1. Looking at distance in nm of label points 7 Å out along Cα→Cβ at positions 151 and 487, point out which structure of I, II, III has the largest value.
2. Can you tell which of I, II, III yields 5.3 when distance in nm of label points 7 Å out along Cα→Cβ at positions 55 and 431 is derived from it?
3. Out of I, II, III, choose the structure whose coordinates give Cα extents along the principal axes in Å, for residues 87-326 alone equal to 64, 45, 36 when calculated.
4. When helix-only ellipticity at 222 nm (-39500 (n - 2.57) for each DSSP H run of 4 or more, over all residues; to 500) is calculated, the result is -22500; to which of the structures I, II, III does this value belong?
5. Out of I, II, III, choose the structure whose coordinates give relative contact order in percent (Cα under 8 Å, 6 or more apart) equal to 21 when calculated.
6. With P(r) over Cα pairs in 10 Å bins from 0, in percent derived from the coordinates and found to be 3, 11, 15, 14, 10, 7, 6, 6, 6, 6, 5, 5, 4, 2, 0, 0, which of I, II, III does the value describe?
Structure I
Amino acid sequence: MIESLHIENLGVIEQADLLLSPGLTALTGETGAGKTMVLTSLGLLLGQRAEATSVRTGADRALVEGAFVLSPASRAASRAVEAGAELDDDLLLASRTVPASGRSRAHLGGRAVPSAVLADVGARLVSVHGQADQLRLRSASAQRAALDGLGGPDHAALCRRYAEAYRARTDAATALEQWRAGAEARRVEATDLRRWLEQLEELAAQPGEDVALTAEAERLDHAEDLRRAATAARIALAGEEDGAAADVPDVAALIASADRALAHVAGVDPALTALAERLHQLGIDAADLSGELAEYLARLDADPARLAWVQDRRAELARACREIGGPTVELDDVDALLAWGQSAAARLDEFEGPHGTADTLTAQLAAAEAALVSLADELTTARRDLAERMQEAVNAELAGLEMKGARFVVDLQPRDAPGPTGAENVALLLISHPGAPALPLGKGASGGELSRIMLALEVVLADAAPGGAPLDAADGAPIHHQRTFVFDEIDAGVGGRAAREIGRRLARLARRYQVVVVTHLAQVAAWADTQLVVRKETAPANAGNTAVSQHTGEDQPTVRTRVEAVTGSARVRELARMLSGHEDSEAALRHAAELIAEAHVAQSQS
């Protein structure tokens, strides 16, 4: 809700402060006093286009500041915070500066923002129904949301389920289309995969084979060197097998000699006995090493043919690592090649197997479409019921607002195919009089009639919602939480009983929301909880209080507008002025007092 407005140098308003209370506030005043500028100031805070011509003559700039009370958890607060605004508990400050020349500036919560941000946040806080602002339900989406908002939380949940089904159907259709669009690329890829997998199968590589072959090639390439080294080592350990060079001591003989030297004293000294045991073990180890070297020499192969085969096999494996998988795949060894083969086989299975194929995606799309059609039928049936309810309720309100010949119609037009929000388009129409065609709102009625239609709609939506707030079909949240409704010229062309009924319904709506009405009729203003009067004052031309006419060059009186709240007898006199044009008329004063008393009694009984 709007807590306050501060206006400087806007049109005829030099400076004004408006304190708006919850409930119904009536803004009254003589024609030309500046009520329009009050609405213009609000429009500026709601992001409307700023005109330099609205700046008061002689002033450098116009300034409008507003304080909005809102829930920190509301979507309006979230949008403001996204834009960098800061909230003071539940208070959001907004301002708009309009220079006499140059671009306007907007601030929200202490942060400079584009005017579009003001419009976005303001649209969630204030609904303006006026001659120039008709109407909140101008767009098809807003009309659909109004109808869905009548359905409460269960209908909102149905709308969300339908939206989820539509997204699922869209995702399934996109997946199938992408599959079909990539069919040729997949065919080429599958052909390459098959060829490479066949090569890999023919290669019959084993894990770690390239590492083993490298070691074998190294051994074969140095076979003679290895033979000489192993032979020399074996001779050093055990001597020549044929007994040649018997005079050359070998390790085994020397250890045996040392072992015999200690054998005759074994057991005499424990320390020496331990050393003798170690020496004996050393002899065993030397004999084992000699035997293993002999076995190594027996196995050592110096076959050139084997070496050639090993080198060819290594080259074959290296070539497979380079070529298989194509130029974009880097395979460092046989193990990497085998791992690639496993992933390639899985990839080929995706193309040719039972999952991820066109048949599977087609089946998924069919299932998604069936679910969507089922929910679309359910949603259409629900909307038909809501349309009947809305038509009946709004037409009853219109009859009370002296629009008995008019008929409100909710038209559900089937779509060629289910869309994001349903299988039908929602249009709110008006038959202005019997025999007239049903026309879209805004084409079949005057501005004042449109305001009354909107009042009837808002009252119906408010009365129907649990807890007093219509629900947003998108997320089930109250769409008018702490919302302000502004009605301008809603009483145009009416009077008497119709005016009282307008006031009655405004007061009814104001039990749940903040409502501001600009009115010329006392029968409407009498229902207000707060009445603000816009007064125009003309200061005489003098040295310190003049303006210069652009046409004559002469000093002109200065016109100022002020806004004041009226209560008690002052309010009765204002209503009397509205009734008769004379605030001191005894008859008008009695009539004004009666109107206020009648409104108080009616509200206390409702």
Structure II
Amino acid sequence: MAAAIDLQSYQEPILFLATAGIVVPLFHRLRISPVLGFLAAGALLGPYGLGRLMPSQPWINWITFTNPEGTSRLAEFGVVFLLFTIGIELSWQRLRTLRRLVFGFGSLQVLLGALVLGLAFYAFRTVETITAATIVGLALALSSTAIVIPVLAERKRLNTAAGRASFSALLFQDLLVAPILFAIAVLDTSRPEVTPSSFAILVLQAVVALVLIVGLGRLILRPFFQLVSTTKSPELFMAACLLVVLVTSLIAAVSGLSMALGAFIAGILLSETEYRRAIDVTIQPFKGLLLGVFFVSVGMSLDFFRFLEAPLLILSLAATVIVIKGITIVGIARPYGLNTAEAAETGLLLGPGGEFGLVILGAAMIAGLVPAGIGQNLLLVTTLTMVAIPLLARLGQRLGRKLEVRRPLDPLAAVAPPTDEVGRVIVAGYGRVGQLVAEMLERHKVPYLAIDLDPARVASERRAGKPVYYGDGTYPEFLRACGIDRAPALVITLDTVSSIEGVVSAARQECSDITIVARARDARHATQLYELGVDDAVPETIEASLQLSEAILSDIGVPMGLVIASIHERRDEFREILRKKNPKRDPNRVVFQARRRVGKQAPEATTEQTTEVEG
């Protein structure tokens, strides 16, 4: 006979999975971050939401989260897996590159933020003692790694200047959590066993744990995964990944550090191995689910009834925290290479509170260092600011764009295009692709000018003596000022579809017979560009496959001459296929137009120039 099943023990996992199954697709369709959905679900289904009705309606127990403590313990692993995957994307070299932002910008952000917030709360008698003000300032100075990093990743902003600064500050904050918690334990008079000597012992334990994780990791991790991968068992590989995350995080936790820090170091160690991509793919589903649990647990701490008791106080405190931290960050960002737009975006991302702030406030209330009433209000304030992070991230990105547009141009960037009669190839876009095109033109002594919308890049390149000018190629008037009527060709190297098509349309409007060569995202985009009137579209996907083919053929011993000939032949085949989809364009126009354009150049244009443009 089968044993009786305790349905109550399965209630919360099933409820969470049902929540995830509804929230993620629904918010994805609405184009809203699922983070907000999980937070809202936690608030609605938590003890301060529908859970309040349990005494009168016992059946509600089946659709509410009734064990916040158990959920929070599981939710902690969401942050652990998040930091592990961040470490996988980093390396020791990249971390060394970020050290100025981590220990410079990060430490200043925490120190000044805690100082200003602590003094503000003490001055307005929100807290009564210096100790409480210090703890409150430190807790509120911390930001949310678990929300900011996924929001940046979702918006593809992690590799921007604001993304790097935010990540660096968050990393320093994670390093600071353990010392703050131990300092609270030292100040707790109900725990006489905690002394300065025990603090020194804990620091020593932390150092030993870090050395142990790094040392053993370098010795063991690569051989371990090499051994596991020889089994060719996906299940065993997954088990190995989970084992590494759990062991390293628990070693860090036992030594007094945060579990997330241990997992982060393990991720960095594995980032230097050949298994980093496979590990990242394996861990992603666990990270996503556990982060969902974390966001639900944060939402469960939202007590809207406490908010209704003093809404103006709570909202004013939340706004004060975001404004003070944001202004502080903008004030210190300039020495670390951030312009006003980037500093504003970083300030809005880091202005809200974070999950470790909730932990510190909870520990301070238990130790009697922060009054319970004030502490509960600050917990609500911190949670509300965290809920606002996705909206603030969107606002920061838009504000950054406006500030970027309105920022006064560097005098070097404001130089107007030349008005002489020399016919120059126009390169629209001076990023990495545009710079390589310009370099090849220089090698073959073909005069050119480049245009770009990034004033900092333009000013920098002009200091280096490059003919780069600030302006928008989607305006026919600006192309006219660049001498498009004399230009032998226009090369478009921009990376957004709308910008590429805008420049093509403007160029054809201004000069119907100029040769246009444009970068395309793929074959479909190339076909669209041929319809708009380009003479040659270069799809990135096709070019990448051709280069890979060339590399593998030459590496396995096929004669280089045959390889190059076959690659050129295949490229021509692709070009003809794409052009045949648009019969309006005549491929034979290209050489004729190039000859005619070069003939209109200044008298000093050489035969070598003519040959190169025709080619």
Structure III
Amino acid sequence: MVMAMSHDTTVNAGDIARLVHVGKAAVSNWRRRHEDFPRPIGGTASSPRFSLREVEDWLRRNGKSFEVSLADRVWQRLRASTDDLRLGRLVGSAGALLLSRQGGRSLPEDQPTEPIGTELGDLLTALAAERGAVEAFEFLCRRYLDEHSRRLSVTPVEVTNLLTRLVRPPGGAVFDPACGAGTLLLTGGVRQALGQDSDPDLARIAAVRLLLRGVDATVLAGDSLRQDAFPGTRADAVVCDPPFNERAWGHPELAGDLRWEYGLPPRGEPELAWVQHCLAHVRPGGLVAILMPGAAAGRRPGKRIRGNLLRAGALRAVVTLPDSGPDLWLLRRPEPGERPPSRVLLLVAEDLAEASTACLRQLHDPEADRAVPILELLDDEVDLSPARHQLRHDANAVLDEFTEVAAQLSALALEVPDLTRRNGSGDAPFTTVGELAREGMLTVQHAPARTITGEGDLPMLTAEDLQVGCPPSARAAAEPGQVTVEPGDVVASTSGAARVAGTVAVLGPHLARYRVEADLLDPEFLAGILRSAAQWAPRGSGRVDPRRARLPRLPLDQQRRYGSAFRQLTRMEDAARQASTLAGSLVRLGFGGLAGGQLAPRD
């Protein structure tokens, strides 16, 4: 069903792609190849906006089916009601309206608002009735953050889960002094939340997101370092992803601030000001998890503060997160008279699971052997860079790790299928996946384009999981329209990955389920055909159209032989990927051990 929009509503390329269920690259191709494609009527050269009415007319003329959902109608109406500078304020006002109609707590009246017109108000009410107030507002927040992704930084879900898992107090208050849209405060079932952000619009959005969920939340606007909105308040835990490298953070006027318990932060070390601000707002014995730039662990101007944090026992771990991510600093405010630990964890984490396990172990046993003695660090540099100290532990441990990785690498068997040239006589006729679907040999169901992750108990398979062949790594709550796969179903992505499912899970975005008639079609055979379709996709398209994948019509027994060969190729691909990872670890351990004195060439 197509829903008409107001004549003044505009859309960008991403909006058009969502309407037609294609990628943004396809929209770019249409603009280049079709002279009659609508001209931009607003936006910028890098992010043009088009008249939705003109886009709808063009899509109809070119036979392209599309649908404007109620949620899209609300967003486009909202987007057309104001300019970029006031869009965040309008999103917050829309949330305040939903909150008031839900009968929840209202927001402070002194915060600036944008008027909500009657048409937009009615649409918001209808969306809340369809999806619930929480999901209705989350949809608007996602669109707003996507639209301003270059300006607004959002902490990745996986990192958010890590931080909150480490410091989450049972039923206590959690504080985030740089809360943004409230991402860190929304995770982990927080009951009481305190937040502050320098952007009033984001502070308002964060407050609405929390209050709609029934959280006892107080979120205030203002610069946390210059205008601390919670002086004297000490929460049970603090989480923070502060802005990096802000030189104008208030050094001159804050020189005598009582928060600098461990030393006055140098002008060029604002991150150390954030660390002490967080420690000043957590109770004795409470934990702080804060993301820091890697350079903050070793820059010379900050050595005095780092040394004082170590001596006091406040700094418990510095962990470099995977994929060249930031460092995680885990801190604990010392209790009066408490004896400080003699070791601190310095770790370059291979993955977030290792970071979580190592930090929790360090909190439980501060004298763990894997940690580095603090006395070794209190030199002229007080360099806490994990990479520098990763291999500075027992030589036997280094050798054991090197030997274990080498053994795993040697044990990988690349099973190559026994293939031969096919006899050209009696070739089977070819068909397509789309034709098989029309004949009833399989059914296809696509996952929703958007799914809320990090909440709920359902295992969710992501596109990344499918690509590397790992079990479902995400969690999701039950939602309308979810697609569930069972063992024997084929799962494929728009990028060309395809596998036979081995467990029950819901599908994440960009995935589709192919359920076959088992007495007519072998699932491993189909998965191999879908996997091969990526090789024949047009270059630069970025997407695969599985419906056009060609396959021979073969008897079931022959399909199974082909399916077995496809399965062997997939296993070989997985083994090669694992071998590459292990080889990288082996090289890192070898270079580090040889240079650090823990390893030596065998005589």
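1. III
2. I
3. II
4. II
5. Considering all the candidates, the number was obtained from I.
6. I
Every number in this text was worked out from the coordinates using simple rules, so none of it is lab data. Predicted model only: the values in this text are computed from it and were never measured. Cβ atoms are built from the backbone, for glycine too; each structure is taken alone.
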